[in-house]
Structure P
Amino acid sequence: MKPAHSRDIKSDFRIIIFFSVNFIITSILTLLMADLFWRIGYNIFYILILILFAILSWQISLGITHAFFGFFSFPRPAKFDHITETIKHLDPNGPMANTAILIPMYNEETQRVLEGIRTIYLSLKKYGTISYFDFFILSDSTNPNRGIMEESMWVQLCQQLNAFGKIYYRRRENNFHKKAGNVADFCTSWGSRYKYMVCMDADSIMSGASLTSLVKIMEKNPNVGICQTAPKIVNGCTLFSRMIQFCTHFYGPLFQSGLNFWQQGRGNYWGHNAIIRIAPFMEYCSLPRLPGKEPFGGKILSHDFVEAALMQKYGWAVWMAHDINGSYEETPHNLIDFAIRDRRWCQGNLQHTWLILSKNWPGSSRIHMLNGIMSYLGSFLWFLFLILSTIAIYQTHQEDLSLIVVSSFAGFIDMSIHHEFLLIFVITMTILFLPKILSVLRMLVFNKADFAKFGGFWKTCNSVFLEMLLSAMIAPIQMMFHSKFIIYTLLGKGVSWSTQNRDAEDGIKVSSAVSAHGVQTIVALVWAIAAYFYSRDFFWWLCPITISLFLSIPLSILLSKTSIGTSLKKKKIFLTPPESIGDTEVDALNYAIDKNLLKIKFNLTNSPYFGILYSIVDPYINAVHALLIYEREKGNPDEIPQAPELGEKLLLEGPSSMKPLEIKAILANPSGMRWLHQQVWLRPSSKIHPVWQTAIASIQ
């Protein structure tokens with residue numbers, strides 16, 4: 001199937017205007033730096049530095065260009081073609097369509113994920129559109145304890161909501177192609193029953209109103225293949241996560257409005273909190289295998305960018321509904337966990353180099369992929385820029401020649417080289433920080449009342465100032481992390497699929513901070529000493545970098561403190577609207593978690609053998625687990641492992657005597673699980689291992 005499609009001349013014009021402004025800003029900075037080197041005399045290092053400076057100038061000027069166009073387009077959504085304007089005057093009872101909400105899981109914190117589903121379900125029910133939505137928990141969990149917990153809490157949730165037949169659970173035995181394969185497996189098995197699917201992350205929640213709006217957008221715009229929302233961060237509790245949370249709420253709308261200005265229906269897909277038209281997705285979005293071996297080749301890790309590109313390649317529009325409220329996610333709570341997540345994303349984005357260089361991709365998709373690559377490669381280029389600058393200073397010191405300054409090649413630049421260097425520095429800092437000032441001006445000019453949602457005008461200004469200070473200190477640390485990731489990837493060291501740590505404690509351990517930042521601290525110390533010895537001016541210029549790196553260990557610990565985050569929240573610093581005025585869905589989620597509405601009725605939840613014990617002794621969980629295995633393996637009875645001797649060993653010697661693969665084999669055998677349940681309850685206690693009596697007594 002193909003949509004009715006025509007060339008969007010207006011969108012082409014906007015792209016030209018946007019990137020022309022971006023080019024002008026980049027050119028001004030680059031020409032000033034080129035003139036500076038002209039005056040002091042070029043050499044190979046200065047040429048390389050200038051090339052890197054031009055690339056980095058282009059990257060940082062993208063931020064101010066997005067902010068500039070966002071500032072002027074933000075208050076006029078109709079004039080600047082927001083996709084949400086197409087449903088503004090629709091009948092609230094207008095057309096809807098069957099939609100599947102997908103929640104992929106991989107060894108996640110089960111209670112949090114399922115309480116998120118409860119929140120979305122009740123919000124849709126309250127909004128009156130629950131009949132159009134079904135939920136699919138798509139588990140790829142490999143930990144048997146997690147798997148059994150998922151099954152147990154899924155049953156509880158369905159019982160509490162009376163939602164059997166609305167909330168489905170499926171766990172794959174083989175998590176082939178990871179998340180992308182998980183979604184593809186759903187499409188193959190269930191996709192033909194639904195017109196749309198909304199993909200979520202394990203920590204995503206969306207309101208009933210936002211989900212209903214997405215379906216209406218797709219119904220009103222039959223040429224749209226994907227519509228992406230702009231999720232905001234919630235439930236940040238550490239200093240670090242609260243800072244990121246504030247950024248998404250306060251700065252996010254301005255940048256997203258600027259992004260929407262130029263991309264229009266040539267947008268991107270971020271992998272979650274988005275609605276997808278299933279039929280073209282199934283037809284066109286099968287992921288290619290990249291040439292070569294991992295980490296650059298093989299299966300595609302960052303599948304979302306590629307799926308959006310494939311949609312556009314075959315004529316389907318990809319929009320961002322950035323002004324839909326009620327779309328949320330969570331973020332890692334400390335700098336180290338944030339870097340761990342970045343490690344995976346870095347490799348995935350670098351793989352896109354193959355696609356940028358290949359034929360027949362839409363130009364806008366190449367831009368999105370290039371921006372994704374530069375979000376990590378830019379840090380490495382910045383690091384190289386600093387290294388080359390250090391070498392150039394060292395070479396100048398070694399030659400011990402007087403600096404002969406010539407006139408500028410531009411006659412209108414009549415200033416000393418020190419003043420010209422200062423001008424470059426001031427312009428660069430303006431480019432970096434002006435977008436954040438524009439966010440304050442946006443609210444001041446267009447909606448002063450919104451300051452109250454962020455704690456008031458002065459509290460908002462304090463939050464912006466503190467965020468700018470912390471971001472400046474964090475940037476060199478992230479530069480070192482990203483440079484390390486780039487080098488590891490170039491050396492062929494891939495990344496494994498791991499569960500994201502979503503828990504927050506009051507500060508990471510000192511040992512963890514030293515392990516993560518120890519090398520950065522040593523590098524900063526050596527670098528600063530060398531700079532001080534060869535050039536005092538360069539030493540002071542380098543201080544913002546070296547000081548941040550030298551303080552990376554205590555700074556990382558400080559940022560991970562929930563006590564500091566809570567204290568600032570009480571003082572209305574980094575306050576966000578869901579906290580100040582409340583949000584129905586966020587409040588409902590946190591209430592359900594606090595009240596522990598989903599609980600395991602088994603006292604051995606902390607046992608390393610919780611899964612096998614609980615699924616055998618509890619009659620209800622045993623029946624559910626056996627039925628789920630039977631449904632999964634239906635039609636392939638020969639593939640069900642048969643292991644009666646393992647069952648006897650488990651009964652007589654207990655789970656501690658079993659290897660992980662043996663436990664997995666037992667859990668995968670429905671008839672064997674039923675037999676084990678019967679034997680545990682029927683055999684005399686003297687005929688089974690004592691752990692089974694303990695397990696029976698632990699059932700609540």
Structure Q
Amino acid sequence: MRILILNYEYPPLGGGAGNAVFYLLKEFSKNSDLYVDLVTSSADKKYHLEKIGENIEIHKLPIGKNNSKMHFQTNKDLLVYSWKAYWFSKKLIKKEKFDATLAFFGIPCGYIAKKLGLPYVVSLRGSDVPFYNNRFHLLDKLFFRYMSRNIWKKAGEVVALSNDLANLAKKSAPEQKITIVRNGINIEEFHPDAEILKEEKTFNILFVGRLIERKGGIYALEAFRDLAKKHNNVKLLIAGEGPLQEEYKKFAKENNLEDMIDFLGIVKHCEIAKLYQKSHIFILPSLSEALGNVTQEALASGLPIITTDTGAAELMNGNGFIIKKKSSQDIFDGLEKIINNENLRQEMSQKSRKISQSMSWAETANHYMRILTSASVKKNEIKKNNNKIKLFLKLFATALFLGWIFFKIDWSEVLIYFEKLDIWWMFAFVIIYAGGTLISSSKWKILADFKGIHLKFWDIFKIYLTGAFINNFFPSIIGGDTYRSYTLGKAGGKKYLEATSTVLADRIIGFAGVMLLILFFSLLDLKAVFKNHILLVANLAIIAFFGINFLLAVIRKNSIWNKVKRFIPEKIIKLIREIYFYQQYGVLAKTLFLGAAFNFIGVGLASWMLFVDLHIPISFIDFMIAISIVSIVSSIPVSIGNIGIKEWAFITFFGIFGVDGEAAISIAIFGRFLQMLVSFFAIPFYLKEKKDRDK
């Protein structure tokens with residue numbers, strides 16, 4: 001299984017989401033059957049590729065970061081990351097087949113995942129949930145909640161760190177199902193150390209987080225100010241930076257607390273565990289919080305916790321106090337109780353450690369894998385259901401065409417036409433059609449040789465004819481093109497992608513050949529073209545098709561192509577690239593000529609034999625225009641094995657030139673029968689290949 005992970009945070013950038021991915025990747029690296037590509041941000045202005053083991057690749061994209069604001073991404077940073085991550089991920093998807101995407105943060109990563117088109121899972125982290133931050137309240141109300149709702153709805157699954165965060169998300173999308181997947185904790189890295197704590201001469205109170213209003217740092221400072229008046233051996237340790245840092249330092253100075261408050265700035269990941277070990281209490285007075293890593297790190301380190309009724313409160317069970325938001329008095333009261341009762345502190349410490357032992361990154365990683373696998377399977381199930389719907393619609397369309405034909409045609413006249421058919425003209429049809437099949441096989445061999453699949457002409461012909469047999473006798477079940485791709489690829493040394501390319505090119509070049517015939521014969525009867533609006537529209541559409549292709553060929557040779565292709569669907573880009581690849585060594589020109597030759601001989605002349613036999617009044621020029629249009633229309637996949645649509649096309653387009661419906665349907669039915677008769681000779685090849693496959 002191959003997973004694409006999107007997250008603009010990764011150590012040393014960002015905070016909790018970055019740390020979460022760091023630990024998840026360590027767990028994922030232990031699974032040799034799993035391959036992961038993480039697309040994240042670089043801490044400098046260069047691209048970096050890092051690896052964890054043999055199966056994890058970390059792509060760090062430059063978004064203009066420098067040594068400042070390492071734990072905070074500006075709106076500009078997020079926009080640059082979104083743009084670069086989308087296009088970089090598109091390139092990865094072209095190179096590798098991914099089963100699913102895991103997007104940390106609904107916006108922007110969930111949006112990117114949605115645009116990529118893979119099955120995706122969104123991991124809500126907090127700040128990406130509408131109404132989590134008061135400063136974005138208006139934007140959330142007007143825009144982001146609708147955008148988030150759409151992203152979540154299209155996701156295979158949405159997960160949140162805590163029930164509190166899930167409930168907040170459901171205010172924007174009440175019907176959305178959200179699974180709770182908490183972060184894990186490395187209890188071996190984070191653990192109590194009685195010896196380190198014993199060496200501390202002060203009673204240390206720890207606050208870890210960005211110095212922003214949402215984290216409630218000011219209430220911790222106010223509580224500590226009151227606490228310091230009663231206890232002279234306490235110290236407040238503040239780990240983190242942010243826009244309120246100078247304001248907090250000013251508060252400490254004005255209250256003569258400079259010697260009792262340590263502003264530690266950003267503490268490196270490798271040093272943070274020791275900071276927990278030298279602390280006695282952990283406080284997190286956030287106004288809103290998902291379930292930060294810091295809470296779980298404090299739990300594992302055996303610290304009593306004082307926190308507000310937010311996400312972290314879900315981990316409280318006798319190991320601290322849950323307080324009201326914006327209440328410095330509650331913080332003070334909680335600190336007082338713990339400081340004045342060492343037995344209580346130790347009891348809470350043991351409970352924190354015990355709670356943390358039930359959480360591990362291994363279990364979190366397994367939970368994510370189950371969800372990602374499920375999302376991938378759901379996508380496949382949806383695809384299967386869509387295929388069933390398509391099959392039903394094809395059956396319905398086939399029934400409609402056949403119903404229209406049944407009531408449109410006088411079948412007694414059709415029987416008269418059948419009786420008039422001469423065996424020698426039918427034999428001529430078979431011989432000419434078989435010759436056309438040889439021409440088409442020659443075209444396919446040129447394409448196969450160009451792609452490095454070198455088979456004898458006879459082997460190519462057998463595969464081609466067997467594909468025609470499958471299309472005629474097993475429509476929409478196996479698929480002749482699928483058979484051709486698989487069998488050619490297998491015979492060519494498992495070159496399945498190359499084989500599929502030749503089949504696709506064969507189809508498209510064949511269509512182009514038919515279009516050239518329509519244009520050529522239309523020029524010989526312009527009066528009929530201008531007289532009938534259907535013929536005029538058909539010719540204009542063909543001219544537009546070749547005009548657009550010529551324009552694309554010119555643009556592709558210029559730098560403007562890089563800008564233009566961003567507005568063209570990826571499937572079309574791949575198709576254009578593949579077809580133009582065959583321009584080398586005149587392959588495209590040769591096969592285009594052979595494609596036109598097949599349709600002129602194998603389709604046109606063969607069917608003309610039946611028209612001549614039945615003395616149907618139509619000139620050869622008009623006949624070639626009509627039969628060529630019929631070839632294109634009957635290839636439109638709207639019915640089962642083109643049954644119904646081909647007969648409708650015969651009646652409609654030959655009717656333009658005065659051929660009655662009964663004559664046209666007679667040729668269509670009998671022509672189909674004779675084509676099936678030719679492909680019937682592929683049965684020995686098909687049975688032999690099936691027998692070899694079943695061994």
Structure R
Amino acid sequence: MSDRAHANILSIDAAPALALSGVHRVLTARDVPGPNVWNIFHDEEILPSDTVHHVGQPVALVIADTQRRAQEAARLVKVEYEDLPAILTVREAVQKESWFPEVRQLQTGDVDAAFADADFVFEGESFCGGQEHFYLETMGSIAVPKGEDGELDIYASTQNPTEVQMVCAEALGLPASRVVCHVKRLGGGSVLISVFTALGAHHTGRSVRLVLDRDEDMQFSGQRHPFYGTWKVGVQRNGRLLALRARIYSNGGCSRDLSMGVLERALAHADNCYLIPNTHFIGRVCRTNTQSNTAFRSFGGCQGMILLESMLCEVADKLALPVEQMRELNMYKEGDSTPFKQKLVEWNVPQMWTQIKDKAEFARRRAEVDQFNARSRYRKRGLSLLPTKFAISFGVKHLNQGMALVHVYMDGSVLVAHGGTEMGQGLHTKMAMVAAETLEVPLDTVFISETATNTAANTSPTAASASSDLNGYAIYNACKELADRLRPYHERMSGESFAKIARAAYMDRCNLTASGHYAPPDIGFDWEKQKLHFFYFTQGVALAEVELDTLTGAHSTCRVDIIMDVGNSLNKAIDIGQIEGAFVQGQGWTTTEEFLYMPRSGRLFTQGPGNYKIPSAMDIPRDFRVSLLEGAPNTLKTIFSSKGVGEPPLFLGASVFFALRDAVLAARKHSNCTDTLHLESPATAEVLRLACEDELVELARIPREQRQGEPFVVRI
């Protein structure tokens with residue numbers, strides 16, 4: 001792996017590695033039989049031919065008998081470099097205009113005229129850091145050559161079996177029909193790892209296994225995109241938003257990959273739940289010398305929302321208004337339209353906002369927090385009430401389709417194959433429930449073995465919180481067809497077991513296999529016309545209460561209340577588990593999980609669990625109350641009128657961040673600090689301690705003009 005952030009490759013000497021016993025091959029760019037490029041833009045090489053673009057980029061592949069021998073040999077491969085200038089941070093990229101060519105915009109109304117009519121016009125900036133996926137199972141893949149016709153079986157940890165199949169086939173110069181990708185379950189999701197094992201199997205004729213260790217994984221794989229935004233907002237004296245112009249930049253890393261899709265979703269969520277009559281959002285993806293940043297739960301939506309909510313907090317401070325009052329005043333109403341011209345129907349956020357204020361006793365607890373802060377000097381509490389809406393659909397139309405294959409065996413058992421992958425989110429359980437409900441059979445008769453490209457072809461990735469919708473309806477369509485075929489046998493054999501009915505149908509030469517396909521209606525994405533239409537919005541609200549030790553910056557989350565609108569839940573236990581997990585992941589993103597790089601070398605500093613702090617058992621809210629919205633109108637034409645739930649709750653975890661901001665404000669009040677609080681995510685213990693602005697912080701402060709040299713580490 002490259003140890004340079006940006007450099008030309010002058011030479012690669014593999015002889016010392018090949019001299020070790022048990023080492024079979026060292027593969028470089030010239031050993032890729034097909035095109036040496038991958039990802040949707042084909043702007044990233046599988047193995048670099050002449051230039052490396054980030055620390056951790058694979059330069060060569062060592063194929064050996066054991067992992068230990070391969071790692072030992074890899075350290076002996078000598079690579080000579082010529083260093084090139086490197087850019088790491090999004091702010092530096094903006095300053096140097098280092099970005100990819102595409103620009104995205106959303107514009108409504110007349111922003112400049114609204115600024116002229118506003119009582120106040122404020123300007124500022126917002127930043128949110130990236131996030132490591134930190135799956136417990138690191139990325140891995142096994143490639144098994146079948147010995148004839150170039151056939152290859154790949155067993156991969158991936159959310160996108162079809163992309164693994166297509167990229168591996170292209171790299172090897174094979175038709176896709178010769179490559180089958182199998183996914184039983186996964187932790188870390190990767191495509192390129194499987195290309196490496198496929199290359200190894202192709203050149204050696206042997207099965208090849210690759211599993212990254214944690215340090216390798218974190219250096220190699222992309223993370224959640226850090227975002228930076230500048231904003232100018234016009235408001236009335238009472239807090240009513242009139243206009244917002246925002247320039248939003250993401251750190252895309254060394255290639256485009258999925259960065260444009262992430263940016264588009266960020267722009268489409270930069271309004272969160274608020275009606276802003278005049279808006280102009282402009283987005284760019286910055287090119288830097290870090291890993292190519294990629295998809296992560298919420299896929300840009302949370303970044304767009306936190307930039308806006310950070311702005312709201314600063315504006316509320318300037319107007320001396322409670323930020324919850326501003327949120328409520330500007331909240332969308334039924335029938336309002338978003339900046340991308342989609343009308344909001346069955347809009348339940350105001351109802352949930354009122355419910356949680358009553359149910360969680362917001363007014364009483366606000367008074368109690370204020371009383372606690374008045375009598376406690378060094379421990380402060382904070383509250384934050386936060387809404388969210390998350391658009392459900394892939395941002396490109398062709399991915400919004402699902403495929404399924406269902407077999408009924410003559411013993412009455414049912415085998416279901418579909419395009420979604422199981423990664424702990426309970427998708428296979430939900431899909432089996434759909435099949436059992438439609439076929440009217442017990443759940444334990446339905447089995448889902450794996451996801452594979454020879455049983456469910458041309459599938460979309462398991463992403464966008466749409467997998468239950470797409471694959472569930474495809475399974476329903478297949479099972480409905482089978483149920484219709486079996487109906488005459490049910491009528492003739494009333495009261496008999498499903499096994500006897502299935503055998504009778506088989507003996508009657510009835511086809512007991514059906515395929516299903518589903519493509520949701522009424523979606524489309526036209527960025528030229530700035531008109532987008534997602535299938536629907538999953539909505540929710542959260543109230544978080546925290547306690548902050550102002551002397552150390554340590555905090556605890558005392559209580560969290562959440563209400564989510566998930567439609568008619570397919571499985572309430574799974575959905576509540578998804579809400580809890582997403583919330584804690586969002587909490588970690590905005591509080592403890594900090595990506596730091598060393599600017600001189602471009603190396604990742606916060607590498608591994610010792611330096612990168614994901615939420616632990618101690619970080620989970622001590623009192624965690626999750627409820628699902630009941631009784632709201634629901635005319636959704638999704639599978640059994642359910643809603644996607646995997647990603648939408650994640651942004652609600654930011655309520656902990658904003659509750660901490662509320663606690664910091666209380667601490668600054670004690671110190672008579674009246675400056676506007678600018679708090680960037682993640683709010684680590686260090687950030688929170690310094691934000692309290694007391695006499696100790698003042699003593700430790702080094703004036704900017706007295707600082708020498710560059711910082712040891714930087715946020716990117």
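Miscellaneous remarks
- Origin of the derived value 1.35 (Cα Rg over 2.2 N^0.38 Å; candidates P, Q, R): Q
- Computed 10 for relative contact order in percent (Cα under 8 Å, 6 or more apart) - originating structure among P, Q, R: Q
- Each of P, Q, R could give distance in nm of label points 7 Å out along Cα→Cβ at positions 26 and 346, but the derived value 2.3 comes from P.
- When distance in nm of label points 7 Å out along Cα→Cβ at positions 90 and 554 is computed for each of P, Q, R, the one that comes out at 3.1 is R.
- Parent structure of the calculated result 16.0, given that mean count of other Cβ atoms within 10 Å over residues 322-329 is the read-out and P, Q, R the choices: Q
Read-outs: derived from the displayed coordinates by stated rules, not from any lab. Quantities reported herein were computed from a predicted structural model and do not represent experimental measurements. Cβ atoms are built from the backbone, for glycine too; each structure is taken alone.
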